[in-house]
Structure 1
Amino acid sequence: MHILLAVDGSECSVRAAQVLARQAGLYREPPRLTLLTVALPIGTPLARSQLSRETLEAYYRDIGRQALAPARAVLAAAGLAFDEQVVVGDPAEQIAAVVKRFQPDLLVMGTHGHSALKGFVMGSVAAKVMAATSVPLLLAR
């Protein structure tokens, strides 16, 4: 079984990692896990064109490491092995694209991320991903 865990470093995404860590023992075999985060593009295309490719890649790598760190700690503490992916772009679009590319058996993510506004039933990224994908989706709040 392949499980994709999409996180952004928020409390809700940490809870998603915790839910996944608790449920991992329910599977016959340890699941294959991919930990995913989406870095938002910095500035405008014109601003990005003024930075070297190496500078941009280092920035996105650092942002990705920061966003993955809390979930990485939860999964490692549970003794779960995982691969990591950092992609750049619109979070909902990129998560849907990774789902299409990897075809996981399950997508796990939080209902709200860093950009969620109080009072919404479900974050816009989670709603958009749900609408754009057809794989089973486990949402944690």
Structure 2
Amino acid sequence: MALQSRYENIELAEHLLGEVGRDCDVDEETLYWIGMALREALANAIKHGNKLSAAKRVFVEIEAAPQDRVTIAVEDEGEGFDPSRLEDPTSPQNLLRSSGRGVFYMKSFMDEVRFLPGERGGTRIELVKRLAAGRV
């Protein structure tokens, strides 16, 4: 799915996730937390990657294998991103900041989070949730 860089388009991707998840019998609680990770990835791609440019797109891929895993890829058309430069949101000097927790949340909600260079010059984030373990 290719989406224009607008926050309201996050709901389209979340709707697709819901359809895929229900078709693969992903339980509602697990689907909720996967959806939270998807929202964070999309918000970051729109805001930080594409800098809210309506001329740029965010690309979303969602795959699910029943009783196995849900895999999501989100790619922006920005300038790229180095995740090693992120500050720790749990350190005392960052606790009161109003931003900077998206990647932390994604890592909390998902079993695997990978950052790769995107095919379009930006960043590709891959999120994996294993279903067999049944944990959130």
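The figures follow:
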quantity: Ranking 1, 2 by relative contact order in percent (Cα under 8 Å, 6 or more apart), the structure that comes out highest; calculated: 1
quantity: Among 1, 2, structure where helix-only ellipticity at 222 nm (-39500 (n - 2.57) for each DSSP H run of 4 or more, over all residues; to 500) as derived comes to -9000; calculated: 2
quantity: Which entry (1, 2) yields the derived value 23, 19, 13 for semi-axes √(5λ) of the Cα gyration tensor in Å; calculated: 2
quantity: Parent structure of the calculated result 0.00, given that FRET efficiency 1/(1 + (r/R0)^6) of positions 28 and 52 (r between Cβ atoms, R0 = 25 Å, to 0.05) is the read-out and 1, 2 the choices; calculated: 1
quantity: Among 1, 2, structure where mean count of other Cβ atoms within 10 Å over residues 36-43 as derived comes to 19.2; calculated: 1
quantity: For 4, 15, 18, 19, 15, 14, 11, 4, 0 (P(r) over Cα pairs in 5 Å bins from 0, in percent, for residues 60-107 alone, calculated) the corresponding structure among 1, 2; calculated: 2
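All of the numbers you see were taken from the coordinates with simple rules; none came from a lab. Small disclaimer: the values here were computed from a predicted structure and weren't measured. Cβ atoms are built from the backbone, for glycine too; each structure is taken alone.
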